[in-house]
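Structures follow.
Bear in mind that the values in this text are calculations on the coordinates, not laboratory data. Note that the structure is a prediction, hence the values are computed from the model and not measured. Cβ atoms are built from the backbone, for glycine too; each structure is taken alone.
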Structure P
Amino acid sequence: MIEVTRENHEAPAELQARLARAGGVNRYGEANFRVVWGWSRLAWIGGKWTDTDASGNVIRQRIEMREQPKYFPFDRWHIERWMPPETYGSPELWYSQTVEREDGILIPALGPYPRRGEYEHCFTLQGAGGEFVPLSPAVCEGIVHAVEFARARPAQEHRAAIEKREERRERKWESHADAVLDDAGRAFHGVPFVAAT
């Protein structure tokens with residue numbers, strides 16, 4: 001069987017403390033924000049698993065819950081924000097929406113109900129091209145402040161910003177489509193074709 005060696009890292013305690021000061025603490029006295037390494041952050045996933053040997057031959061299949069990396073890319077730092085348990089609805093609703101049937105066996109695909117809440121992905125520290133970016137306390141703290149600032153804005157502002165963005169995209173698309181259709185029409189009627197830019 002192939003065994004995957006995971007590269008594990010922990011963010012420095014002083015960085016985590018800085019994020020706790022920037023983002024506050026939850027009802028359990030834990031930081032609302034934290035930084036985790038992709039390979040180190042595991043979550044329970046239920047389903048049908050196929051184990052293979054080094055040659056790729058199937059050794060066995062099992063229906064069970066396994067801890068698997070929660071975020072991709074694995075080799076990046078990720079900022080998480082704590083979400084309270086009520087975010088996920090009641091335990092009954094959670095199980096009704098997440099339980100799957102595998103070979104007649106019911107298994108919670110997303111693991112057990114998060115009774116103490118759960119940390120969810122907020123931001124991946126990487127460059128514009130997806131390249132690795134090392135941990136920076138100032139950058140992490142800035143991201144926390146930006147997330148908190150955005151959360152404090154009224155929902156109307158969020159909707160208005162999204163509507164404006166979509167209107168700009170639609171105008172740009174319509175302008176491009178008109179140019180393409182104009183060029184096609186000229187080409188159809190024997191007018192020399194000039195590509196739109």
Structure Q
Amino acid sequence: MPSLVLCITGASGSIYAQTFLEVATPLGINVDCIVSERGQKVLEYELDIPFNNFKEQFEKKGVKFHPPHDIFSPLASGSILNSYKGVVVLPCSVGTLGAVASGISSNLVHRVCDVALKERIPLVMAVREMPLNAIHLENMLKLQKMGAVAFVISPAFYNKPKDIKDLALFVAGKIFDLLGIKAEIYKRWKKD
């Protein structure tokens with residue numbers, strides 16, 4: 001079974017992370033999850049669920065949560081993270097984007113992204129912000145040049161989404177595609 005790290009930060013778009021977890025667990029993917037303090041607050045606000053309830057719901061499905069300031073987490077080590085198929089930051093705040101692009105590790109999310117870059121582990125930074133200023137664009141380009149995927153969350157409409165969940169499934173599906181994981185959860189362009 002492949003293992004992934006999902007980092008949830010304080011950008012709007014908690015439904016994307018929730019959907020990613022809902023898809024990953026039935027696929028048999030081992031997921032370690034880190035939710036930043038701001039990510040927890042945004043998640044509670046957007047999903048109308050206390051963070052502890054969200055956490056319990058996914059722990060029952062096998063997701064392992066790590067405290068955002070646990071510097072002794074095994075995930076902070078390259079020798080451990082090397083066994084993972086990838087690291088996904090979804091949604092990625094521009095603050096997290098900037099910290100990682102600058103090599104600043106002030107929490108476990110930043111450290112895991114830093115380790116992924118140095119160990120050449122696939123890293124998808126799914127930024128949820130608009131419009132983007134020049135600093136955001138420069139940070140995305142910088143990370144792309146370092147080997148990360150600078151991913152702007154931008155759902156498609158050619159698949160005629162019926163609701164917000166369809167939009168979230170499209171985004172999650174594109175991320176699974178980038179990691180080489182077959183999920184088939186969204187309608188592809190001109191595919192029957």
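A value of 23, 20, 17 for semi-axes √(5λ) of the Cα gyration tensor in Å, calculated from one of P, Q, originates in structure Q. 22 is what came out when relative contact order in percent (Cα under 8 Å, 6 or more apart) was calculated for one structure; which of P, Q is it? This figure was derived from Q. Taking distance in nm of label points 7 Å out along Cα→Cβ at positions 124 and 172 from the coordinates of each of P, Q, which one would give 2.2? Structure P accounts for this read-out.
Which structure, out of P, Q, was distance in nm of label points 7 Å out along Cα→Cβ at positions 92 and 132 calculated from, if the result is 5.0? Comparing all candidates, it corresponds to P.
Assuming 172 is volume of the Cα convex hull per residue in Å³, for residues 108-155 alone as calculated from a single structure, say which of P, Q it is.
Label of the originating structure: P.
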